[in-house]
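Since every read-out is calculated from the coordinates, none of them should be taken as a lab result. Only a predicted model underlies this, so the values are computations on that prediction, with no experimental measurement involved. Cβ atoms are built from the backbone, for glycine too; each structure is taken alone.
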Structure P
Amino acid sequence: MTDAELSRVFSSVPLLRDYSIGDFTIAPLPGYTNRNYRLYNQRFDWVLRIPKPATGCFIDRDAEAHNQALARQLGLAPQVVWRDASGLSLTPTLTASRTLRAADFAADDIARLCVRSLQQLHRSGLQFRGRVDLGVLLHEHFALLPEADRQRFSKRLSRAEDLLARLDDADQGYVASHNDLVLGNLLLERSRLWIIDWEYSAMASPYWDLATLCNEAQFDRQQSRRLLRTYCAGGEAMKESTLFDYRDLLKLLSDCWMAALAD
């Protein structure tokens, strides 16, 4: 993003309107759905999130704001100090935190910390806006692909349809879910876990967040089983086979999503 483009963004954000880009040190931050920047000086330290235009095709920004506010009440999500209807937002930087890495999961306490956060969210009884169906979402993302990518993914989609057909009929208990637990959205602050970017949050199967976490942590089958057993403690039993099916399906969804958003 050019300085001129960033200046135009500043003019549209009330908290930034009286400042120029020269008033801050500006550092780009990782992000795929959005362009993210850390803005800081002696008075302020913020993260500015600028959504890419294509995200309007499949992100409900009103639902995101509603769901993030509920997650904030649980102490799982950080405060958003300003946002608009497009998803442009300003958030205080969590300066004492760092992004989780796959290597962190070699320590069982990190996996347990993540599980506790998911138990807190999934068992909260909160009613998030939106409801996701994995089969519907796969086909929607597939439809966004250029023709060449559709041909490339067609065999994988066919195999995914077979997996979807055999998902356990008992997998009907939808819960408030984040639905995008990539490592970049998991911030560790000492012994506290923050979960950021609630763009895809909705009511969903609890397998969704668990499978994403297993994929991101690069868990083998034994580690995935252990995570599932830890999560189910004090709650309902869940099937290992369904977790592994979700892992495969979400890998395809992620690949389609990234291809659809590719510049």
Structure Q
Amino acid sequence: MFILYLAEHQAQAQQLASTLGVEAFLLANTERKTVLAWAKQGDLAILLAGQIALQPLSKPLPHAVVVDWANKSLLWRLQHGGGRGELIAKACGIKKDSLPTIIDATAGFGKDSLLLASLGCHITLLERSPLVAAMLSDGWQRAAQEPALVTILPRMHLQQGDAKAYLSQLAVEQYPDVVYLDPMFPDRGNTAKVKQDMQSFHVAVGADYDADELLAPALAVAKKRVVVKRPRHAQPLAQQKPSLVYEGESSRFDVYLT
């Protein structure tokens, strides 16, 4: 993994390269044969051209992967989707007279957190990958220019770090009503293929092989419930039977009442 950048983004590229411990190369000075050599090795490039984007070089995507909360389909979902009727909202206990505080301990690209915040919840996004945290911050800054998101973003707080350490250090008065978990899992073999953007995400970050270890610290601090998003036919997290299950077509939400 490495960074390719345009000259006007050199400072940002060098700072990100230092944070991630990778090399940065000026795009204009990088020969095509060099890029092709990287592609044969299955490398992933981080492109800086006004935004932080991921691009697998072996099988380039039509559009590089970015955190884009202002895209049309997501904005439509926020404005015209299921609202409090969505499964994730029901699983988190969101009602007209109940807007829980939430910690999303595995934020990823933050779409679920954005949806929950759009319903009125205050939510802390935890992301342990420095790269994904940087992409979230980058996407956040661009989303702040979108009028439809101006009132939503102040209810969100981004924190880079390990979820288990963060949860264990919370004071009692900081305990959230809900801890939300959506860990990445190893390749599921013959099941449906993961979307291309998530394939790039997996290459960049890897799977959460320690996902089972998240449940206990989440249960220790959640005042009302822990919600775990799972593939529909997967085993419960840490083999622990949930109190409630909200099942969708391809995924489900396991709820552990505390």
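Quick notes on this one:
- Source structure (of P, Q) for distance in nm of label points 7 Å out along Cα→Cβ at positions 101 and 157, computed value 0.7: Q
- Given -14000 for helix-only ellipticity at 222 nm (-39500 (n - 2.57) for each DSSP H run of 4 or more, over all residues; to 500), calculated: source structure among P, Q: P
- Origin of the derived value 0.05 (FRET efficiency 1/(1 + (r/R0)^6) of positions 29 and 85 (r between Cβ atoms, R0 = 30 Å, to 0.05); candidates P, Q): Q
- Highest-scoring label, criterion being distance in nm of label points 7 Å out along Cα→Cβ at positions 77 and 245, among P, Q: P
- At a computed 2.5 (distance in nm of label points 7 Å out along Cα→Cβ at positions 5 and 165), which of P, Q: Q
- For relative contact order in percent (Cα under 8 Å, 6 or more apart) computed as 16, the structure of P, Q it came from: Q
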